[in-house]
Structure I
Amino acid sequence: MRILEVEQGSPEWYQARLGVPTASEFSSIITPKRGEYAAAADTYINQLIDELMRPQAGESFGGNRHTQRGKDLEPDARELYAFDRDVVPRQVGFILNDAGTLGCSPDSMIDLDGGLEIKCPDGPTHVKWVRAGIVPEEHKPQVHGSLIITGRAWWDFMSHCPGYEPLIVRVTPDDFTKKLQAHLDRFLIEYQAARAKFIKEAA
């Protein structure tokens, strides 16, 4: 694992992740429910190649009310988590796996063997997640992907919504992690073959 000390959302952060499959998009590679190779993988390959060919286009996304809500509430959620678990979360920029072929932008690294993914949904969504008591399916690929990229032993998923107790679920590698790893291996082979038609790799 290689940690790049860049501020998330900065030009340097965008540059570091250009053309790199990132954990936040792994739901385009594996279907959360069945754990199968996703039909959207090919579309994601096209997106990654376009990022490399037209890097300026990738910085145009300004977010929406949901992403802004996350930015506004995430510091409070991190502080609440730190108090609840008696830890000092470490904020980092962008992390690459040892091969430099996959990346993630964790909300925090915890101690020497853990990590943290924070979501700040609206009230009804938080209630839905708390009632289920598990990592929401739409976020499973991101959490398990972060485990794969960092090699950490566990990753906590946290849902924070003011007015409610938080949901914190600890995730460790399991069969879903193994399936994701296999699909990532396939994806990288297909991605490298596709990008070779557009970009000459360094010798």
Structure II
Amino acid sequence: MAFLEPLDKDLHPELAEDFAIFEKILGFVPNSLLTMQRRPEIVKGFGVLTKAVMAEDGEVDLGFKRLLAHFASRAAGCQYCEAHSLVAAQIHGISEEKLESIWNYQTSPLYTEAERVALDYALAAGAVPNDVDQPLMERMKQHWSDDQIVEILGAICLYGFLNRWNDSMATELEEVPTKMGEKVLKPGGWDGKRHK
């Protein structure tokens, strides 16, 4: 049960454009934002940051940024965001086959070496305490430009905020991400609960 209940989507008409950002990303307005709207300026600020991090003109694929978010959320233990990020990844072009191979990303031929390194980086950056070290950064630089690394870390950090928000609020998982979690994540131990 959520610690605070989500409010009605139409409560603050001035947030319609901000909510539309997330409807485009996920296909619905997430409960996290419906709870957050108690302070409309937080929703607006988060929308600005989301548009900057997940910009369509970036150098890193939008779907892959959602996989980075998934791995950062996995490291943080936020099962809400683990499921949400995979829904967004699929909406933004990651194949179902690739999603279903997520537990085997290190050995699956569906993932490139550059992707494997970046997903390792997301796990390390999402861990507490942070586990990014010089050898990992050197591996990143073999495959990604400095600008791409900034973009990658932006996606990881964006979800760091959401991980803290959703676990601290015990945000209730919606139907679509619940189905994704049960299909793709359950074999790896995911149960949709607040913490691992």
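Quick check: -18500 is what I get for helix-only ellipticity at 222 nm (-39500 (n - 2.57) for each DSSP H run of 4 or more, over all residues; to 500), calculated from one of I, II. Which structure matches?
Value -18500 for helix-only ellipticity at 222 nm (-39500 (n - 2.57) for each DSSP H run of 4 or more, over all residues; to 500) corresponds to II out of I, II.
Assuming 3.9 is distance in nm of label points 7 Å out along Cα→Cβ at positions 75 and 99 as calculated from a single structure, say which of I, II it is.
Value 3.9 for distance in nm of label points 7 Å out along Cα→Cβ at positions 75 and 99 corresponds to I out of I, II.
Using relative contact order in percent (Cα under 8 Å, 6 or more apart) as the calculated read-out, with 30 as its value, let me know the right label among I, II.
This value belongs to structure II.
Coordinate-derived values only; no laboratory data. This structure is a prediction, so every number in the text was calculated from the model and none was measured. Cβ atoms are built from the backbone, for glycine too; each structure is taken alone.
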